[in-house]
Structures are given as structure tokens and as C-alpha cells.
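Asker: So, here's a batch of structures to check.
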Structure 1
Amino acid sequence: MRAEVILALRLKVDMSVLKNNFAVLKKLTTAKVCAVVKADAYGHGLPAIQAFDDADEFAVSSIGEAYEMRDITDKPVNILSLPDKTVPCSYRSGIFPAVCSEDDIEFISSRGARAVNIKLNTGMNRYGAEPEELEALLFAAGKKRVAVKSVFSHIYSVSAAEEQFEKFMKCVSPFSDYIPQKHILASNFTILPQYMHLDMVRPGIVLYGYGHSCVTSAVTAVCGITQIREVRANENIGYGIWRSGKRRKVAVLGAGYADGLRRTVDNIPRYAEICGFLCPLVGQVCMDAAMADVSGLNAKVGDEARIIGSMYGCEALAASYGTICYEVITGFSKRVKREYIYESNTNEKKFT
């Protein structure tokens, strides 16, 4: 008897792959490792963080994410983005906000923070104080009795890394006695020289299997076939005008753009893995469904379709959208269940 198949889109997260990714990356540096787990662990879900137990610290994007992390770890939790002053909050012990102005320091101090990370702008022009402002910020922190945990910046392009690094070091070196920790590299630490690693590196997307040959994607995105249709030549498929052109056997998949499987402009080719073959999606993706051409295959209702799998990975899907895998992997919606597989060669699973 066929086992019951869940027909909603779900992400299968292989925890042993994540754990191995971290172990491999750890060997590439002598610096501390701060695992970046923002955006719900890059879309993998908070349980995925268990795979990074050996991290020295963690980093998130907001106070809300920091609260979630403090509930599950005693290690330092760094907030990489600047304070949103419209959000009522208090900074618990072990949470370290980023600041780039005296106003930021005033704000976080009034809400209980006792140590901060000062963010410098070395060329990205997103967050950060200008280098010449560092001395005043160190003084302002001392005046408010707020300790400086670190001073950090962010590389916007590997090609500009040397220039940014030199700018950063020129700024912080005169104040080294007042700066316990310096860091500037994120996932790019894997390809940049050791002297740039400084006191800590902040791997993000590379933890999850993207951006370096030494790591492996841990995610498979799976849904079920909900209906099989025989479509005659020149009949329409889906919304708008999409003519079949020939007789097709079409599988209706239980995943759509409300799950994170996006519509595309100009019907750029995309595929699903079904019955061991790459099957093109046909017609436009709907809110709750997509259609795949399974002509010639013994596909049937209840079979699995892989939107991301071993034959068609996240990078390929991202290319069809004209975007990057970061956006794809963090774009699966809340109704997409995460299934955690704790050993690759066992059937032990947990859902969230």
C-alpha cells in the first residue's frame, strides 16, 4: 500500500549536510565563527540552527530575531542591522545591537543594552558610520557606559575587498586598545586571505550550501501531483494565453507562487524532477498550483515532484527568475512546512 503523501509544498532539510558544511568551513579559518542565521536561518527554519552548535557566536538582522535566538542559545547574538527606533523593545543580556551614530547609542542604552557592535561604512553605503566618526562613537559609548564589543564592516564585492579592508584597518588601528574584536568578512572569507579574517568571520549563505565548492545544499523542495490531465494540441494551459502546441500529459503540482514558486516573465524555462526526469513547467504558475509536462512518463496522482532537487538545484531555479539563490531560499512562505532529517541514511524526521 502506498504511504500517505503530503501534497503541500515542503522543504526537506538534511541536518547532517548542514552540520558537515559548518565543520568544513570551520577548518578554513583560525578566527572565531559567527553563524549568520537571519531570515529564519535563510529560509531553513530555526531548528536548522542545531547544526551550528559549534559556532562561537550567532548573527541575526533584528531585535525580534535576536529574541528568538536567546530562547535557544546562551552564545552571543549579534544584530547586524541598525536599530529600528519605531519598535518598542529592550535588549536582553547576550544581545548585541549594531550602531553607527550617537543617536543609536542613546537609543540602545535607554533600552538596556550594555555592549554594542559599531558598524563602519567602508564603501557599501548601506549601514555604517563614516570612518572619521569612529573616535566620537567610542567616546559616546563610554559616556553612556556602554561597552564596545566589536567594530565591524561588510565587503560588498570581492574585487573591492583589499581596498575596503585597508580602509577599515586604517580606521580601527589607532583605537585597537579600545576594540576587543574586529571583523569584516562574511561568506567570502572562504576565498579571501587569512589576514583578512581578523578576530571573527560571519558565514551566511555558505553555511547552507551555496557559494563555495566545499559545501553542499541541504534542501530539497517537494510537493505532490494532485491531478493528471490529457491536453490536446493547441488547447490552453493555465492563466492567460499559453497554447499547448501538441498533445501533452500534464501533471498539476500542489505548489504555486503563494508557496514561493514564482511566476516568471516571458515563461522562462523551469523544471520539476518527476519520476527521475526533468519535466518542464508549462503555462504560468498559479497561486496554489503549477503544471508540468510529463508526457511519456508513468506519473500519477500522489507521486512526488521536486521543485529543488539533485537534478535541478536552487541556483538553476534562481537563474530562471533572474535572481540569486539567497532570494529563492528565503522566499518560501510560511505555509511551506520544513521537514528535518537528522541522519541522511535513516528515516528519522521532524516537522515544524
Structure 2
Amino acid sequence: MELQPPFRKIIHVDMDAFYASVAALDNPELRGKAIAVGGEGRRGVISAASYEARKFGVKSAMSGTLARQKCPHLIFVNSDFDRYKEISKQIREIFYEYTDLVEPLSLDEAYLDVTENKKGNPSANDIAREIRLRIFDETGLRASAGISINKFIAKVASDINKPNGQKTVHPEEVIQFLEDLPVNKFYGVGKVTAAKMYNLGIFVGNDLKKKSLEELVQLFGKSGVHYYNIVRGIHNSKVKPDRIRKSIAAERTFDENISSEIFMLERLEKIADELERRMKKSDTKGKTITLKIKYSDFTQQTRSKTTTNFMQTKREFFPVVKKLLFQEKLQNSVRLLGLSFANLNTETKEPFWVQLQFDF
């Protein structure tokens, strides 16, 4: 099957190790060193790491203690979200010089639709290169980019030549690119889903493509429709500059079912760390916190509490989470826990759940 024109020209711009790079930008003594943004110690959580630190296995959502074990010479720095927002605003102003169709995903990444652009440049590849040069010249930071016919492929492509690179997947290359792509590189396929696919003999896109729509739906539920389409280059989601995020959340599926509230509380601590990181990253606060519980029999329950004040930090919302957990007796052993915020203080973002993964 060949994809049919007309094709959109979509760019996904992703800043390279944004938080850590900002720290090194503001403190030249940190340049070229292993940096972790976040708290040190057992309860500290890494929100970002420089590429020098990543070589040692340091990554986001990792505890400060484990990060130190992996990289003894690691330098910890505090988050500075006012500074991140300041630079993010500069970068977005550059985007808007090329197109009004800009969909920010967070402070450090965004989609741009440059099918029709303000520069009248027919080459999305050249526009992406020019934008990356502009970002470096005006902020001192480096960015990577992916360019293709839809958001999904552009997002995947932006990771290929990181850091400080870009990858264009032209229309005639899309099918082969997706067929050769390892399934764990498909955006939205987490560690658990990838493992399930491996057990089914699905290792690359071409293996996924051999499964019928009915098989994929039976194996993966509604996500099966998504997998069936994206491996064929079908992803019609438009770049939405005015999208509204109604909630921000994080969840985790466990390898073994959990029956004890005490063990669940330990898991919720880590999920809350990730939720706080995402709230800060998107500069968002919320009033309604929801605990999501999926039982071993796949039934699901949610428990919510709305407060009078907006919350963002774990220190503010975790006491509420504890009360929700012990609010009533569990119905069964638990296979998944999640936390989400709604009633947000922003009208410029859209809802998403995140599957946590630890360890042209």
C-alpha cells in the first residue's frame, strides 16, 4: 500500500537535555560534566540528566541515591522553572516566525506544521535546520528535530540523530522506515507493551504489520487500532495550537499484583514524584486529584478529592493521596495504580496519561 498525497509537512522540535543544558548554560563550569537536575538522596528524584550522565545510566524518574551509585561524580543541581519558562518562551517566538500552527507538548518540545509557512520555504528539512540554528544563536542551546508527513513519524524521527541532529523521513520512505523500526521505538509503546509484543514474535514494524486488525484489537484492545494504522503511516492528528489539556497524570502497571496498601503506598510515592515532575514541566497546577486503581480482574475504580487551592508539588497533594488510598477497603489485588490532576489552572493544554517506565 502506497500513501497518497497531498502530504503535510510536520516538524517535531525537541530540545537536547533541556533542563541540564540550561544549568550548564548559566554555569559554564558545568559544561561537559555529568549533571542531574533534581534531588539527591533516597527520596530525591531525577527530573533530567545531561548526556554525560546518561552514559552512566542516569535518567529521569530515578532516585538520587541510585543515580549517585551509577555515577559517583554526578553533580546535582536544583530545578529553575522560571528560567526554563523564560527560555521556552524565546524558543516559541522563533517557531511563530515560521508558522502559527505550533503545538507545544511541554517547555522543551513542540510540533510545527510548516506545510504552508510564513517564509514560503517548500523544504521542511531546511526550515527545521534553520530553526535549530536560530535556537542555538539566540539561546546557546541545541535542539534536535524530526520531519515527516505526520506527528507520529516526526516524533519518532526526532530521536534518531540526537543530540543536535535531525532526521527527515520523506513520503516515499515512510513505509520502509516504519517496517524496519523496532517496536520499542514506536512512540506510545512502553516497556510492558514491547515485552508483550516480543513474546508474540513482534520485533519490528513489519512483524506488527502482519497482524490483522482483528488480531491486534484482540491482543491490545483499542490500542490495537492505533498500532494497525501507525505502522501503515496513517496518523491523521493535526497540529493543534489551541488544544486544551483537561488533566495530567501518571500511572504504572506492576509485574506482580499487589495486595497490601503499604506496598501500594510505596509505589504511589514514585508515581507522585513523576506526576510532580510533569506538573512542573508543563507549568500546571490542579485542584482535583484522582487515584486510579485497576484490579487483577481488570475492573477499575477511581477515588477523587477536590481541594480549595491549586496544588502542584508532592508535598501538597500526597497527603490527599494517602487518604484516598485508605478511604475504603480494596476489592481485590491490584495490577495498576495511577494519579491524575484535573481542574487545572491552564486552558492551553490537553489530557494525557503516561505509562511510567522504570529501570524530510
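Please treat every number below as a calculation from the coordinates, not as lab data. Model, not experiment: these values are computed from the prediction. Cβ atoms are built from the backbone, for glycine too; each structure is taken alone.
Asker: Among the shown structures 1, 2, from which was the value -5500 of helix-only ellipticity at 222 nm (-39500 (n - 2.57) for each DSSP H run of 4 or more, over all residues; to 500) calculated?
Answerer: Working: 1: -5500; 2: -10500.
Computing helix-only ellipticity at 222 nm (-39500 (n - 2.57) for each DSSP H run of 4 or more, over all residues; to 500) on every structure in 1, 2 gives -5500 only for 1.
Asker: A value of 0.60 was derived for FRET efficiency 1/(1 + (r/R0)^6) of positions 21 and 309 (r between Cβ atoms, R0 = 35 Å, to 0.05); which structure in 1, 2 was it taken from?
Answerer: That value comes from structure 2.
Asker: Let me ask another. With distance in nm of label points 7 Å out along Cα→Cβ at positions 197 and 221 as the yardstick, tell me which of 1, 2 scores highest.
Answerer: Values: 1: 3.3; 2: 1.8.
Greatest value across 1, 2: structure 1.
Asker: Given that mean count of other Cβ atoms within 10 Å over residues 13-20, derived from a single structure, equals 23.8, which label among 1, 2 identifies that structure?
Answerer: Working: 1: 20.5; 2: 23.8.
Computed on structure 2.
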